Structure I
Amino acid sequence: MKKLTPKEEEILSYFWNKGPLFIKELLELQEEPKPHYNTLSTIVRTLEEKGYIGYKAYGNTYQYYALVTQEQYRKSSLNNVVHRFFGNSYTSVVSSLIEDEELTVEELQELIEQIKKGKK
């Protein structure tokens, strides 16, 4: 999957949370100051070009929808981080979290229990 900008991720999240949307509906969901219609349309078309958004034509207007689930995107993003920064080692990720005190011993024990349950 191609990398997304924070704004592209934000826009894609509307499709995950709301389902199919027309640009006008997407614009209504934006906080003030709202982006220009054309700006929003360009972001959506970029998401389409990157393979994250599809559309259905209704005359000369389009309703857009997510082609990738939030779970698929989350897993792909995590895999990219693990590959780029941890040499494809999830053990290195966990070690880093422990060293940085982001993961407690209790949380690590919970993970071990989840792994044991999953292997039964």
Structure II
Amino acid sequence: MAELIIDNWTLVIHLTPSEKIWSFHGDIRVRLTDVVSVAPDPTPWLGLRGWRMTGISVTGFAVLGTRKHGAGFDFCILHRNQPAVQVNMAAGRFSRFVISVPEGSDPAPEAARIASAAGITPSEPAC
């Protein structure tokens, strides 16, 4: 399962080896100063934008990789019916990250931890 790690002033999206293979992407590092909002997303499948560019997308099972839409690119690591954390960015290659939290975990504390590190207030859950 992908991990969201705070490393100094950087948010690291650390992928498992299989997620790296299926998403056609390695770990991602972004500056915390570029984070605009962070929110728990209890139903991430409903908020997917655009179409798959690289990686795999099997509705209801997994979305791993890059999605292109009118406002740019999103990077998603979604597993089954697991909730996720949604991170919106002001700059960089990706405008949004949607990353599943481990099964049985609550995305709200994870979103609050990232928002606190970025110096912003966590947003309301994404709908």
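Laboratory data are not the source of any read-out in this text; all were calculated from the coordinates shown. As the structure is a prediction and not an experimental result, all values here were calculated from the model. Cβ atoms are built from the backbone, for glycine too; each structure is taken alone.
Okay, here's what the table says:
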{"item": "For -19500 (helix-only ellipticity at 222 nm (-39500 (n - 2.57) for each DSSP H run of 4 or more, over all residues; to 500), calculated) the corresponding structure among I, II", "result": "I"}
{"item": "At a computed 2.1 (distance in nm of label points 7 Å out along Cα→Cβ at positions 84 and 108), which of I, II", "result": "II"}
{"item": "Which of I, II leads on distance in nm of label points 7 Å out along Cα→Cβ at positions 60 and 92, largest value", "result": "I"}
{"item": "For relative contact order in percent (Cα under 8 Å, 6 or more apart) computed as 21, the structure of I, II it came from", "result": "I"}
{"item": "Computed 19.6 for mean count of other Cβ atoms within 10 Å over residues 36-43 - originating structure among I, II", "result": "II"}
{"item": "Answer label among I, II for the case where semi-axes √(5λ) of the Cα gyration tensor in Å, calculated from the coordinates, equals 37, 15, 14", "result": "I"}
